[in-house]
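Trainee: Take a look at the structures below.
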Structure P
Amino acid sequence: MKSMTCKQLGGACDKVFQANTFEEIAELSKQHGMEMFQAQDAQHLEAMEKMQKLMQNPEDMTKWFESKREEFNSLPED
């Protein structure tokens, strides 16, 4: 199992996500983001706005996503 934080994934807090694959980590992060959106957490909303700007360019989003996947893959097992 490996760990990444919300901040490492473009978020706003130090919540730790643990999973065996990057896809699982991404899903946990997405669920957390939805919870923070529903809670209208100001810091997370600001981080989401930055991510939305990144997503406007598919090439940039792909590069970002792949860099995070590489970061995950280079992490030691917990």
Structure Q
Amino acid sequence: MDNQNQSHKKIREVPIWERTLLTINEASDYTGIGISKLRLLASKRNSKLIIYVGAKKMFKRKKLDEYLDNAISV
């Protein structure tokens, strides 16, 4: 019975660089940009960097990569 419970508890861990969506903390770890700066980027009107999952803001990793590739400064 313990073995069965353990198998239900296993969560497939997806590396951060393969995730489609990132929390603000994950985006900060991924990019090295501070949380305050990421919140500022996310709050810009019509930001293409975020998507709402319920009430939670999630960063689109590919869009974040594209933004950083084209940015001169952050």
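Trainee: So FRET efficiency 1/(1 + (r/R0)^6) of positions 24 and 56 (r between Cβ atoms, R0 = 30 Å, to 0.05), computed for just one structure, reads 0.70; which one of P, Q is that?
Mentor: This value belongs to structure P.
Trainee: Starting from the value 34: which structure in P, Q was relative contact order in percent (Cα under 8 Å, 6 or more apart) calculated from?
Mentor: Of the structures listed, the value fits P.
Trainee: Which of P, Q yields 20, 17, 9 for semi-axes √(5λ) of the Cα gyration tensor in Å, as computed?
Mentor: Corresponding structure: P.
Trainee: Thinking of P, Q, which structure, once helix-only ellipticity at 222 nm (-39500 (n - 2.57) for each DSSP H run of 4 or more, over all residues; to 500) is computed, gives back -13000?
Mentor: Answer for the origin of the read-out: Q.
Any read-out appearing in this document is the output of simple, stated calculations on the displayed coordinates, not a laboratory observation. Keep in mind the model is a prediction, meaning the values are calculated, not measured. Cβ atoms are built from the backbone, for glycine too; each structure is taken alone.
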